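Take a look at the structures below.
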Structure I
Amino acid sequence: MKDILLKKVEKYSNKDEHEKIISTILNFPRYENDYELSGQLARAYNNNKQYDKAIDTLEMFKEQGITDPMWVYRLAYSYCIGKREYAKAQTYIENILNNAPSDKVDEEVYIDLSDFLIDCLENNSANLSFKERVENFWNWFTENEEKLSNMIDNIKNKTVANSDEITDFVRAGVSLISDELNFNFGGDYEFGFSCQKKQYIFYITPYLVSKLPSQFKDKWKFTPFQIGQSDGFSMNLPDVNKPIHISDIFVAVDYGSEINQTGFNLLLYNEHISKLDDNIAYETFFIMTNFAIGEATSSIYINKLVTSEEKLDHMIPLTDLKQNISDKLKESDRKLFLNPKDRFITFKMEIEHDDKSPLRYEVNFGTTAFHELQNAYYAKNNKLNLALLKMGVFAGFIIMQDNEGINEKTLLNAQKITDEIVASGTTINIGRSIGAFIYIDFIIYDMKDFFTKSTAIFKKYPYKFHLSYFRYNSEIIHYNQL
C-alpha cells in the first residue's frame with residue numbers, strides 16, 4: 001500500500017501537483033507515524049508555500065531528523081526560503097554540516113545546505129561581524145595580558161607545568177574570532193596566526209593585527225601569518241636522531257618561461273625526508289618551505305613542490321631560497337609582494353553570454369587580488385564565501401552604472417570611490433572589472449558599517465549603484481531605490 005502511494009507522490013511531484021500529494025498523504029492511515037511519508041508531506045507543503053505546516057510536520061520527527069541531511073534541508077527550506085527566519089535554521093544546518101562525512105560533503109544535499117547557511121549568515125543580524133569579533137578578541141587580550149605575559153615567561157624559563165593548559169587558554173581567546181583560526185604563541189612575546197593552506201586568511205588577519213592596542217606595540221609582536229624564519233626552525237622526525245634544520249634541506253629552483261614567470265617550481269632534497277612516503281615527504285617539505293620563506297611568499301610564488309631522490313650540484317640551501325626569489329624577480333623587473341591581497345593580477349575574459357546572463361559574465365577585462373574568489377564565482381562554488389562568512393567577513397562587489405557609457409571620467413571616479421570606501425576603515429579593495437558596468441570588489445569586515453558609509457559616498461556621484469555578494473546569482477541591493 002505504501003509503495004503504491006509513494007509512486008503516486010512521485011507522479012504528482014513530477015507534474016508539480018503539490019495539492020494532490022498533500023491530500024493523498026493526509027488520507028493515508030497513520031501517515032503521522034511514518035517518517036518517510038511525513039518528509040514527503042513537508043516537502044509538498046514547502047512547494048505549496050505552506051511553510052508553517054511543513055515545519056509542524058517535520059517537528060513531529062525532530063529526534064530522528066536532526067541527524068538526517070534531507071530532514072534538515074526541508075526545515076531549512078521552510079525557514080530560509082519560506083519564512084526568512086534565518087536564526088532558527090542556522091543551528092540545525094551548522095550541526096549537520098559539522099558532522100557531515102568527509103566523503104559526502106560534495107553531495108547535492110550538503111551543497112544546498114551550505115547555500116542555506118550562507119543565506120543565514122548573510123541575513124541573521126545576530127551573527128557578529130569580523131570587526132566585532134576583532135574588538136572582542138582585543139578586549140580579551142587586554143584583560144588577560146598580564147596572565148599571557150606570565151605564560152610566555154614560564155615558557156622561556158622552562159617552568160611550564162602544563163603546556164596544554166596554555167594552549168587551551170589561548171585557543172579560547174582566538175575562538176572569539178573563529179575556531180578555524182590557527183595560531184602560534186611563545187618566543188619573545190610573539191603571537192602569530194597561520195593560514196594552514198586556507199588562502200582566505202591572507203585577506204583578514206592583517207586587519208586583525210592592525211588593531212593591536214597601542215599600549216602593547218612595544219612589547220608584543222603580532223604577525224598575520226607565518227612570515228619566514230630562515231635562521232631558527234627545525235623539525236623532529238621519527239627514527240632520526242637529531243632535529244632536521246631548514247639549512248639541512250636543499251632546493252633547485254625552476255623559473256621557466258612555460259609558467260609565464262609567475263611562479264617557481266621547487267625540487268627539494270634531504271637525506272632523511274626524501275626517503276619518506278611521497279605524501280609525508282611532500283607535507284614535510286611544504287611545512288619547512290613555509291617556515292623558511294613565509295606563507296605569503298610560498299602562496300604567491302611557489303607553483304609546485306617535488307621531492308628529489310638525490311642532491312643535485314645546482315641545489316642551494318633552503319635558507320637561501322627567499323633571497324633567490326627576490327633576485328629572480330628583480331631580474332624581471334618584478335616586485336616582491338609580501339601578501340596576496342596586495343598583488344593585483346590583470347586578466348581578460350571571453351565568456352559566452354546574453355542579456356539573461358548573470359552579472360559579470362559580460363566582463364571584458366579587469367584586475368584581481370583574490371583570483372581564487374573570482375574563479376569560485378564563475379564555477380558557482382560557494383565554499384570560499386561560506387568560509388569567510390563563518391568568520392563574519394563578507395565578500396561583495398559594487399556595481400557602478402553610468403547611463404552615458406563608461407568613459408575616462410567614469411573610470412577616474414571609480415578609483416576615487418574605491419579610495420574613499422577603503423579609507424572608511426572596514427574594507428579592502430580586491431579588484432575591479434569592466435564590462436557593461438564597472439564592478440568594484442571588496443572584502444568587508446563590517447557590512448553595516450560598509451553599507452552606511454558607502455551610501456554617503458555614492459550620494460556625491462551621478463551614477464546608479466548596486467551591491468551584490470560575491471557569489472553567483474546573489475541578491476542585489478539597489479542603492480538608488482533606498
Structure II
Amino acid sequence: MTNRHEPLPLPNRRSFILSIGAIGAAGALGSLASTPLLRRAYAGSADKLQVGCVGCGGMGGSDLHSVASHPKVKVAALCDINRDTLKKSREAYGVAESMCFTDYRAFLAAMGSSVDAVIVSTPDHAHAPVAVQAMRAGKGVYCQKPLTHNLHEARTMRETAAQMKVATQMGIQNHANKGRRLGMAWIESGILGPVKAVHIWTNRPAGWWPQGGPLKPGSDPVPADLDWESWINVAPMRSYLKDTYAPFRWRGVRDFGTGALGDMACHFFDAPTKALGLTAPVSIRGSVTDLTTDQYALSETVQLSFDGHASSGGKPFDLWWYDGGRLPPSEALPHVPADFDMPKRSSDGATIFVCEGGTLVICHPGDVHVFTGGPTPDFKAPDLPEINHWHEWVEACMGNGRTRAGFDFSGPMTEIVLCGVVGGVVPDTTIRWDSKSMTFDNAQAQQLVKSTYRSGWSVAGLG
C-alpha cells in the first residue's frame with residue numbers, strides 16, 4: 001500500500017482477528033479509562049436513572065438530549081440562568097417546576113435522593129464548583145470540556161471522583177470517534193516507530209467568539225429572563241454587557257473561559273495523551289498576538305516539552321499547539337506531500353504525530369492519513385465497535401462498565417491543556433512546571449494555578 005490522501009479505511013472483523021497476534025488484544029482494543037463505578041446503587045426506580053442538568057442551552061441542550069435518549073434515563077431536575085431556556089427544557093422533559101432553578105446552589109440543595117447523576121454544561125469557570133459538590137453528594141457527573149478553568153480545580157476534580165467512586169465523563173464526544181480511535185491504535189502499536197514530535201492546530205476562534213483586544217466599556221440593563229448573579233457564579237462580579245459575555249461570547253474572556261486552546265485542545269490532546277501515555281509537561285513556552293489582561297490572545301503558538309517516554313524511545317520531545325490561523329510549518333512535517341491541503345481536509349484542525357518511521361495525521365474529528373515516503377505499513381487494525389459517548393456514562397452510572405473519558409483520564413489531560421493555556425498568558429518566556437507540587441517557576445504563571453472565588457460563592461477545597 002502506498003501513501004495516499006484519502007482517509008484510511010476503518011477496520012473490519014477480519015483485520016481485528018489478524019491484529020491480535022501482532023500488537024496484542026489489549027493494545028489493539030485500547031484500554032478503557034479506569035473510571036470507578038458508583039459507590040452505591042442509583043437512587044432511582046429499578047429501570048430509570050434520575051438525571052439533573054446544570055446548563056440547558058447550547059451544548060448543554062445537546063448533552064441533555066443525548067443523555068435523555070437513553071431508555072433508562074429520566075430527567076428529574078434542571079438548572080439554567082436563562083429563565084426562558086429553563087422553561088422550554090422543563091416543558092420538553094416534563095420536569096416539575098419545583099425542581100427547576102436558576103441558581104445551581106439551590107439545585108444542589110434540593111436534589112437529595114431525587115437525582116442520581118448530574119450533567120454540567122455551564123461556562124468553564126462554573127464547571128468545578130458545580131461538579132465537585134455534586135460528586136461530594138455521591139452523584140455521577142458528566143462535565144463539558146475543558147474539565148475546569150484552572151489547574152487546581154482539575155486536580156481536585158480527579159481526586160474527588162476517585163474518593164467518591166462515582167462514574168464520570170468529560171464531554172469530548174469525539175474521543176469515541178472510530179477514525180480517531182483507529183489513529184490512536186496506529187500510534188499505540190508502535191509500527192511507525194518512536195514519536196519525535198506532535199503538532200496540533202485549530203482554526204479557532206475563527207469568528208466563533210471574540211478574542212484578543214479590549215472589551216467595550218460601560219454596561220447594559222440585565223434582561224428580565226437572565227439571572228446575571230448566577231451566571232457570574234464564582235468569578236469577580238462585573239456589569240452586564242449585551243452581546244459580550246452570555247450566551248456564548250465568554251470563551252475568550254479570561255475570567256470565564258480558557259480561550260481557543262482550552263476550548264479545542266481537549267478534542268485534540270486526547271490522542272497523544274492516550275496513545276503516548278503522556279504525563280505532565282516539564283516546560284511551556286508561548287508566542288502570541290493581541291493578548292490583553294481581560295481577553296486571551298487572538299492567535300498563539302505554544303510549545304509544551306515532555307521528558308522522554310517509552311513511546312518516544314526515552315528521548316524528550318515537544319508538543320506544539322497552533323491556533324488563530326497559525327499552522328505547523330511544512331518543514332516540521334516530514335513525508336507529508338506539499339499538495340496535502342490540511343485546512344481543506346479539516347477546517348477545524350488536526351493532530352499530527354511525527355514518528356521516526358512516518359507521519360500520521362488525524363484530521364478532526366477522525367480521518368486518518370499515514371505518510372512514510374514509501375509503502376504504507378501493513379497495519380492490522382482492531383475491530384472498533386460503535387460507542388455512544390453519552391450512553392456509556394449512563395451505563396457506568398448504573399454500574400455497567402466504565403467510561404473512556406472519566407476524570408481519571410480527562411483530569412490529567414486537562415492539566416496538560418491548562419499548562420498550555422498558562423503558556424499563552426505568560427508568553428515569550430520558558431516556564432517550568434512541577435506537577436507533583438503544582439508549582440511554576442514563574443510568579444505570574446503561579447497566580448493562574450488557583451483562583452479566589454467571590455464572596456458568597458466559595459467552595460471548600462476549591463476557592
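Only the coordinates and a few stated rules stand behind these numbers; no lab work does. Predicted model only: the values in this text are computed from it and were never measured. Cβ atoms are built from the backbone, for glycine too; each structure is taken alone.
Determine which structure produced the value -8500 for helix-only ellipticity at 222 nm (-39500 (n - 2.57) for each DSSP H run of 4 or more, over all residues; to 500), calculated from the coordinates; the candidates are I, II.
II
Here semi-axes √(5λ) of the Cα gyration tensor in Å, for residues 244-283 alone has been calculated and equals 24, 12, 7, so which of I, II was it run on?
Going label by label, the one that fits is I.
Of the structures labelled I, II, one was used to calculate FRET efficiency 1/(1 + (r/R0)^6) of positions 172 and 396 (r between Cβ atoms, R0 = 30 Å, to 0.05), giving 0.45. Name it.
Corresponding structure: I.
Among I, II, considering only FRET efficiency 1/(1 + (r/R0)^6) of positions 140 and 436 (r between Cβ atoms, R0 = 41 Å, to 0.05), which has the greatest calculated value?
That would be structure II.
Hey, mean count of other Cβ atoms within 10 Å over residues 156-163 derived from one of I, II reads 20.5; which structure?
Comparing all candidates, it corresponds to II.
Please state which of the structures I, II yields 64 when percent of Cα pairs over 28 Å apart is computed from it.
I
Give the label, chosen from I, II, of the structure having the highest value of volume of the Cα convex hull per residue in Å³, for residues 404-443 alone.
Top value of volume of the Cα convex hull per residue in Å³, for residues 404-443 alone goes to structure II.
Looking at structures I, II, which one was relative contact order in percent (Cα under 8 Å, 6 or more apart) calculated from, given that it came out as 10?
Of the options listed, only I reproduces it.
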